[in-house]
Structure P
Amino acid sequence: MKFLKKFVFTKSLIIQILISLSCFLVYSFFNYEIIDPENFSWFLKSTVTNDIQTHWISWEFFRNTGVLQFPLFANPQYGEGLNLSIFHTDSIPLAAIFFRSVSEFLAVDFQYFGIWILLSFFLMIYFSTKLINLFVKNNKLSLLFSIFFAISPLFISRIFFQQAVGSHWVIVAALYLYYKDNSSYLKWNILLIGSLLINGYLAAMVLCIFIASVFKGYSTKNNYNLNHIYNFVFTLVLLILSAYLFGLFSIGKGIKEGGFDIYGTSLLAFFNPLSPIGFQIGSDAISTYSIVANAILDPFVDFASWRGEMKEVEGFSFLGISIVIFLILILINLKKASNFFKQRQGHMPILILAILLFLYSLSSNIYLGSTKIIEYTVPGIFEPLAEVFRASGRFNWVLYYLIIFFTLTRLSECLRPKILYITLPFFLLFQIIDSSKIIKINQNELRSIPMYKEFDGGLDKIKLKDPMWQSLKFEYNKIRMYPIKNKPRDYIKLAYFASTNKMSTNFGYFSRVNHTTEDILNRELLEELQDNILSKETIYIINDDIIWELVKKNKTEKNLVGIFDGFRVLAPKP
């Protein structure tokens, strides 16, 4: 019997792997080359994938850092002097630390983001199956239902282009622990630390779900004692200390940024099918995650104005055409008895939490469609929170996945399994076809260049061509740019040159920067250039017209001054 149980488990796992692989292939339009660790061509282009460039190049610097450093995930060579860590480039620290441990066995240039995408599809299927299975005691149905999580527009819109923040399976895993009886603090601690090592926003959501689970435990069992309090406090302290040791707070006040009033969601976001990224197909300015919804509602609803007014980027959360249809079916059967919703005490803490997070996600400008109905000033006591978690629209994700979970679970009560076996594959196919515009966009955005292996995995595109660089790389160990600016033009070319030659940079593309530190570094660099007191270890890149004229005026035989590959270069001769 034990052997048979093990076989069933193995068989189930294999099916989950095959399903996740199928979802990955369909929504990437069979661009399977992206999982090749030596293929960089799919994100080395000026499109929506270009954020991955900094995720990757930051890892290339990090892989050469020391194991025993503080903070543990500091990345001092990329953005030197800015006190950054790989948290601030969304390089998925969990993956980065693993691959750094085996770096000597990896290729000289290596990317793990395609692998992470595929892994995330599997983990979404895995945890959503376990979540559904808690209430739907039917393995086949649970597996079918899990696919709706993996093809949800929100997950698809993120995972291919923002792998860290797109790892929504951690939210589903947290919901699973919430609903699973007797989930230990150890499991919560592992999930909390794991989510922290993926993305700060996801860790915040998992923490909120954990707190809701504590309230759930108290309300349903009412037997909490001092031991529970100690464990709860220990978990909070562990999380804060981990964040400090890992380097999440290394940039000090730079962790706070403006934008809370811009990056919100709307009251109708769950039913707005427009893509949040501004994709284009030919002459189409706006793409949609639902051809059907757009066609039916377009005569009555101007979805484009919704996004135009809101500037909604972070708040996209369309449920998917099939889930919307299921919701309508459930409303029709509203009076039908439900065992699932009878457990009110178990649902109440997570529902209250999800609604509170949704209210936060609306930001300080609350929209109903394209109409701003409420605008308020964030109270001073909440300003630090709004500045740290400025992309407030993301916090509707907990309610989003709860809606999908509740909908599918309730659907299993409304319809018999035999009917669901027939209808669910149809609705899965229907939703895939309905989002075909997005799949077509993914086809173009994720496409690798032909015969990319013959072009060094696509790296030829970002290699500096002028022969002068080959002589400079032996004489200098720093590249410093003036003025320091987040995401300067063609930064990836210089950053790649620096990383391959063990040089440091004071520039790059970062999610957060301490602007006070940045100003201080700019002033110090300006004084060096104005006084012509230059470091002989540094190649200076000048992006200021006035300073460039001064550099040319002060040129001597000891200094190399010229324009190479479009960069204005000052290199003091050693």
Structure Q
Amino acid sequence: MKKNMTGLVLAVIWGLSGAPSAGAAGGAEVEMTAAAMEDSAFLDLLQKSAVQFFWAEANPGNGLIKDRSATNSACSIASVGFGLTAICIGIDHGWIPADKGRERVLTTLKTFWEKPQGRDARGFSGYKGFFYHFLYMTSALREGYTELSDIDSALLLAGILYSREYFTGADSTETRIRALADSIYRRVDWQWMRNYNPGLVTQWTPENGFGGGWWTGYNEMMIMYILGLGSPTHPLPASSWKAWCGGYDWGTQYGQEYVNFPPLFGHQFSHCWIDFRGIQDDYMRAKGIDYFENSRRATLAQQAYCIANPKGWKGYGENVWGLTPSDGPNGYAARGAPPAENDDGTIAPTAVGGSLPFAPEICLPTLRHFYDAYKSQLWGSYGFRDAFNLQKNWWATDVIGIDQGPIVLMIENYRTGKVWKTFMKNADVRRGLERAGFRPTGTGVEEEPLQLPSNLQLRQNYPNPFNDATVLEYALPRAGRVSLALFDLQGRQVRQLVDTTQAAGLHRLSLAAGDLATGLYFCRLIFEGRPVVRKLQVLK
């Protein structure tokens, strides 16, 4: 449905409970005049459209979600992991009815707990707690000769553990969700998947056993190792993290120093759930940055690469960039830069959307440009299709779950931080981070340990990063003297925000950026001699 009305925002948005599939005539298509949209409305449109994929392209009977929007697509277990989190986001925004979303999540977790596991080639969904990369949408059993995948299992587990922390009610459904999430996670035998290697082996199949070497060097596997280290039943040894870091490639690309990995998804997937802001492992402590900053630098370097356009591809520039694994004119490939890796002129919107919290000043204008300039070829029922190539005038027809997922989750993290805040409550995740050696960023101001006390809270500011103003919230267990101050990276106090006696309960105040320069700051709350610190970022 299209209407031409100058200066008017037009939207036709189907309710998710009645959304047709991507193959249906007309689909659940949303049309807006981009020039009339504020950024917030545009992000609503993009996020809601992408959430629809995970609701509509699923089997309601078992909760499995397709790998892609193609009619005969199998289930990707990683797509399910992103989808479980996306459903919770849809509930938060009122796009999915809470009761239906909750039942869908419960159905999904029951499937992954109840389907048989075993080492034979047929009749099983997984083995040793891990799952096969692709499952049949109807039976939820192994599809073809697909491998038992530790990384795809980890992305599934991330969504499962998010569901565990999201559904906190005392009713039987939410209690059952939490119990199933714990059972599925604790069943995973991480030690077995090492096969006596320093780290996790890349895959296993019934036909050939272990293969492909073991995972080392920076990419999307961070979350896999952290979940393995945090396991209360079959944990990885702490040495596995140092073995993983031993393969890092630190270098300078287009003026940015960071751990190199050309495809942007490697800098995004783990960050979709884990909040790496203000914490460092030994490697990053020696470099003086955190992994969030590392991803920001990788994003800036990739935009700079596309502006330089060393291969001369049509369209590349300030608002046409985004290289990561995606469909392309010659099929699916792991594209990335810098340095160039399979760069054939193909651009994937997920590469930009997945970096939104890291570099909103370049990501949001680029996403808006994709919509303004290419909507008729690139936009469909579930938002942006997977990729495009201006050099060959090629436009993807499919939407892929693991590409829509980072768009949904990272928009939420950029706007509210809700995914980070919820996921980081999980005790196993926090234990995994601690065993990997993560500690608060070392500066002149000491940050709080990862395990915060439950009765005194300094919540993460929102929005963060911010360029105009942000909201600070803190909770006091009882009345007492409170000091709240802002410090720069050198430990110098730049603002005294509160210095008085206050009542118990939740307190909220607005912090105006004013004359604060772009950069990182620390907000320190002192109550009864106990300091609690949060990291803030100003972007102007």
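Suppose you compute P(r) over Cα pairs in 20 Å bins from 0, in percent for every structure in P, Q: which one lands on 22, 57, 21, 0? Answer by label: Q.
Highest-scoring entry among P, Q, by FRET efficiency 1/(1 + (r/R0)^6) of positions 63 and 511 (r between Cβ atoms, R0 = 41 Å, to 0.05), is P. Highest-scoring entry among P, Q, by relative contact order in percent (Cα under 8 Å, 6 or more apart), is P. If semi-axes √(5λ) of the Cα gyration tensor in Å, for residues 135-270 alone is calculated from each of P, Q, which structure is the one that comes out at 26, 25, 14? It was calculated from structure P. Given a value of -10500 for helix-only ellipticity at 222 nm (-39500 (n - 2.57) for each DSSP H run of 4 or more, over all residues; to 500), calculated from one of P, Q, which structure does it belong to? The correct label is Q.
Ranked by FRET efficiency 1/(1 + (r/R0)^6) of positions 231 and 431 (r between Cβ atoms, R0 = 25 Å, to 0.05), structures P, Q are topped by Q, which has the highest value.
Values quoted throughout were computed directly from the atomic coordinates according to the rules given, and no laboratory measurement underlies them. On a predicted model such as this, the values are computed, not experimentally measured, just so you know. Cβ atoms are built from the backbone, for glycine too; each structure is taken alone.
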